[in-house]
Structure I
Amino acid sequence: LPKTFQDAVLVTRALGLRYLRIDSLCTLQDSHTDWEREASRMASVYMDAYVTISAAASSNSDGGLFFKREPTACSI
């Protein structure tokens, strides 16, 4: 499995959850018909979700969910 999917499995297990939906595995990415069918269900899938995991900083499925960041100092 790509790193992002592995990380999602780790988060799911850490939260004690039994199920994980990965949209790119549940929807055929090269099928317009399948994408339209699955897209119509996404609102109810996300509405009923316990948690939504998003790899917002990853450019592809190999990027993972986590990355090191440099801390920023703030002064008040």
Structure II
Amino acid sequence: MSSEEPDVTFIFPSKNEEKTIAEVIQKAQKAAQQLGLTYEIIVPDNSTDATPQIATSLGAKVVMPSLLMRDE
């Protein structure tokens, strides 16, 4: 990964997905690499299990989801 803008951004919202997040991230990485694309992976996460640690260990950026509210 370079400091330039990536060709594609994968966003995988998750909550308590420690059993599946590694496979999802690895499949996205493999697909991007096979296509020769630069990429970033963002995981909005509010888990109480090991999901954020697993995602981070695979190079994903883990962010806390925020509640979007609009004025009515």
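Starting from the value 15.6, 54: which structure in I, II was Rg and Dmax of the Cα atoms in Å calculated from?
Working through the options, I get structure I.
Name the one structure among I, II that distance in nm of label points 7 Å out along Cα→Cβ at positions 44 and 60 of 1.4 was derived from.
Values: I: 3.5; II: 1.4.
That value comes from structure II.
Given structures I, II, which gives the highest value for distance in nm of label points 7 Å out along Cα→Cβ at positions 4 and 36?
I
Tell me which of I, II gives -8500 when you compute helix-only ellipticity at 222 nm (-39500 (n - 2.57) for each DSSP H run of 4 or more, over all residues; to 500).
Computed on structure II.
By the measure relative contact order in percent (Cα under 8 Å, 6 or more apart), tell me the structure among I, II with the highest figure. Can you show the working numbers first?
Details: I: 45; II: 37.
Going through I, II one by one, relative contact order in percent (Cα under 8 Å, 6 or more apart) is largest in I.
To which of I, II does the computed value 1.7 (distance in nm of label points 7 Å out along Cα→Cβ at positions 28 and 52) belong?
The read-out comes from structure II.
Every read-out reported here was derived from the displayed coordinates using simple, explicitly stated rules and does not represent laboratory data. Worth saying up front: this structure is predicted, and the values here are computed from it rather than measured. Cβ atoms are built from the backbone, for glycine too; each structure is taken alone.
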